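There are structures below to look over.
What follows draws every value from the coordinates through simple rules; no lab data is involved. In this text, all values refer to a predicted model and were calculated from it rather than measured experimentally. Cβ atoms are built from the backbone, for glycine too; each structure is taken alone.
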Structure I
Amino acid sequence: MKSIFYSIISVCFLCFSCSTSHDGFIVKGIVKGGKGKNIFLSYDGQVDSTLINSDNEFIFKGTLREPNFCNLYLDRTNPILLFIDSTSNITIEIETDAENFSSNYSVKGSLTSQQIKELHSRLIETFDNIKTLYKNTIEIADSSTMDSLHTYFSQKSNELVNQHKEFIANFIKNNPKSFAILPAIYQAFDSRNPVFRYEIDAPLFHLVDSLFMTHYPNSIHTKEFHAQILQYKQQYQSLFQAQQFMMQNAEAPDFTIQTKEGKTFKLSSLKGKYVFLDFWASWCKPCRAENPNLVDVYKKFKKYPIQFVQISLDNNKEQWLKAIEADQIGEWTHASNLKYWDCQVAKLYGVQAIPANFLIDPNGKIIAQNLRGDQLFATLAEIFHSKGNRK
C-alpha cells in the first residue's frame, strides 16, 4: 500500500517559462507569510523548487504525458496533494499560508484537486471529533468510571469511523471516474491506522480496481493499484478461504430482493430445488467473461431441478439490463438493489470479490462455492447424472 501511496504523492512535472496560452500545465499561487521561502514540486522521484517572491507568490510550469498527481510543499512532511486533470492548457491556483500550509488552503482550476481537499478535510474533521471524544471520556475517567467510559468511547468512536467510511465509500460510488478515489482509499488517521483495510474492506478495494481498469486501463496508477490488489489477494487468500470453508455445508442465508422486472424474489421460495447463486456486475470484466460459460451450463442442465439466480452489484439499471441482453443471460432470475458493493445480499454471503457463486442444495445448504466453467459443469453432472434428477 505504501509504495502506491508514495507513488501517488510524488508525481509531478517539469518547469518552463510562462505564457497566457500553454501546452502543458501551470501550478501557481500565494503563500501568506511565505516570502523568501523555497517551495517545492515533486515528480517521479525528482524535486523542482522556486523562491516565493516578495508578494508571497510562486509559479511552476511543465508538461506531462497523462493527467497525474503532484505534491506541493514547503516541508516534505506537510504536502498538498494535487491532481493535474489535463495534459494541456490547465492552470491550478493555490492559496494558503506558511504556518498551516496543507490544512488551510484553497484550490481552483482542478476538480479532482478540490475533491482531494474535501475528502482530506472530512478525514481531519473525523479525527478531531475522535480526539475530542477521547478527551471528554478516557482522559477524565477514574477507576470507578473507566470501564463504562471506555465502552462508551469505543462505541462512539467506532460510529464516527464507520460514518466516515460510509462517506468515502459513497464518494467512490458516486464519482467512479475521479482520480481522487485513489488517495481516498488510502486515507489514514495515522501511520498505524488506515481508514480502510483490505482484510475488512476488500469489496471496496475491488470496486476501485474495477472502476480504474474500466475507465483508465492504461494509466500507471491503474496498473500499480491492480498489482497491489493481486498482492492482497495472495496475502489474504488463506483468510478468505477459511471464511468460505465456514460457509460450506452451512444454511444458505435467506434474503428478499427486487428482480429486474420489479418483482419481489425470496431465496427460500426455491427450496426443494438446487440453486446456483451468482454475484456479478456489468462493469466486472471477469464476470462478463464467465457469462458465456453459464449460458452453456444452463442449457445443458435446465431440464433438471436447478434454478440460476444472478445478483448484480451494479448501480446503473440501464447498464445492467444492457449487459444481460448482450450476454444473452436473460433466461434466469436477475436481481439487484443497484447500490454497488452496498448490497446486503453480497454482505450476507461474505462476498469479497466478484465473480462469486454458491451452489445450494434442495435443503437450503451450501454445498459448493466459486464453481466456474468445466468445474461447474462437472459438479452438476455428478449431482444430476448420478441421481437421475429431473424436474
Structure II
Amino acid sequence: MSEVQLNEVKVKPNDRSFSLLTAVLVWCGLVVLSSMYITIPLISAFSSTFEVSLQQAALTGSVFSLFYALGCLIFGALSDRFGRKGFLMIGIGSITIVTLLIGFVESFYWLLVLRAIQGAVASVYAPISLVYVGEVYPAEKRLTTIGFITSGFLTAAIFGQVLSSAIQEVWGWPFIFFTLAALYFISSLLVIFILPKEVRSPSGVSIWDIFKQMVVLLKNNQLLLTLFITFLTLFSLVAMYTVLNSYLSTDTFRVSSQELLAVRAVGIFGIILAPFAGKLSNKYGISNVLRVGILLATVGVTMIGVFSNLFMIVLMSVVFVAGIAIVCPVTISMVSILGEKVRGTAVTFNAFILFVGASVGPAIAIFLISMLNYTMSFIVLGVFLLLGLIVSMFIKVN
C-alpha cells in the first residue's frame, strides 16, 4: 500500500475504546480469514457430492486463496484513494452475500466461481485493516495491535477447520456457509457502528503506480529472499493440515470425527507466540527470531511424519504451528523494513505472495499424498522449510 499523508486521528490515545476497537478488528480478521481454511476438511465431501477427484475438490481452497492474493494487490491502492472504513464495510458486506449463495450451489463449477469471488472480496480485510491501525491508533499502540490482529489471522487457520468440521458432522457442508454468512453480517454491523472513520488525506497514487513500485521491489535481493520465506509460511500451513487430515482418517489411526476436531483445535496453542514476536525480535534480533521460527516449523512438520504415536503427532503439530506463528509477523516486519520508501507497497506485495502460497498448498498436498506415502509427504514439506531456513541465513536486516 502506498504511503499516505496522515492527519490527527479521531480517537484519543488514552481512550479506553481502543480495547473494543482491537477486539472488533481481531474478530473480523478471524472470521473473514476462516473462509480460506473451511474447505480443508471438506475435500472428501466435495469429491463425493459433486463426483470430482480429490485434486479437483482441492481447487475450492486454491481458487479462494489465489483470488484473495490478487485482491490484495488491488484493494489496498483503491482504499488509499477512497478510505479504509468504507472499503471494510463494502468488503464484509459483499462476503456476507457471496457466502450465503455458496450454501445453495448444486454444481461444482458454480462452487468454484463463487469461491473465487468470495476470495476476492475477502481480500479487502487483511491489508486494509493493518493500514487502518496505522491511521487510527497512536504510535505506541500500533505494534501490539498488529500483533493481535495477526494472531487472529493465524487462529483462523484452526478456527475455520474446527467450525467447518463441527457443522459438517451435524448438518452438512451447506450450513457451514450459512453460519459464516450470519457471522459476517454481525461483523459488518460491528464495523459500521464501532470502528471510527480514519482522518486522512488521499494519496492520489493509482493502482498503476503501485505495480510500478512492485517492479522496483523485485530488484531488491534481500526482499526477494524474505518473500520466498513468506511464500512458505501459509503454503506449509495449509499443506500440512491437508495431509494431516487425510493421514489421521486412515485405518492406521481410525481417528473419529470428534477426535480429529480436537486435533485441529489443539493447534491454537501454537499461535500463542504470535503477539510476542515483536518483543522477541527486539530482544534477540529479528533475523535470529525468524530462524528459530523456521526451525521449529521444520522440526514440527518433519517429526509428524516420523512419529507413529498420536500424542506425539499432535504435539509436533503444535510445535509446527508455533513456528509459523513466529515467522508470519516477523516476515511482515522485515518486508516493511526492506521496503524502505515504498514499504506500503512492499507489505501489499508480501500479502500477495503469502496467499499465493496458501493457494498452492492444497494442490501440492494432494499431489504428495497421491505420489508418496504420508511419512514422505511430511518430510518433503520439512525439506521445503529447511530450504527456507538456509535462505534465511543470507537475509540481513538491521
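Structure notes:
- For semi-axes √(5λ) of the Cα gyration tensor in Å computed as 48, 27, 16, the structure of I, II it came from: I
- Taking distance in nm of label points 7 Å out along Cα→Cβ at positions 105 and 153 as the criterion, the top-ranked structure out of I, II is I, with the highest value.
- Source structure (of I, II) for helix-only ellipticity at 222 nm (-39500 (n - 2.57) for each DSSP H run of 4 or more, over all residues; to 500), computed value -13500: I
- Ranking I, II by FRET efficiency 1/(1 + (r/R0)^6) of positions 145 and 217 (r between Cβ atoms, R0 = 30 Å, to 0.05), the structure that comes out highest: II
- Among candidates I, II, the computation of distance in nm of label points 7 Å out along Cα→Cβ at positions 121 and 177 that gave 2.5 used structure I.
- Comparing FRET efficiency 1/(1 + (r/R0)^6) of positions 137 and 233 (r between Cβ atoms, R0 = 25 Å, to 0.05) across structures I, II, the highest value is found for II.
- When relative contact order in percent (Cα under 8 Å, 6 or more apart) is computed for each of I, II, the largest belongs to: II
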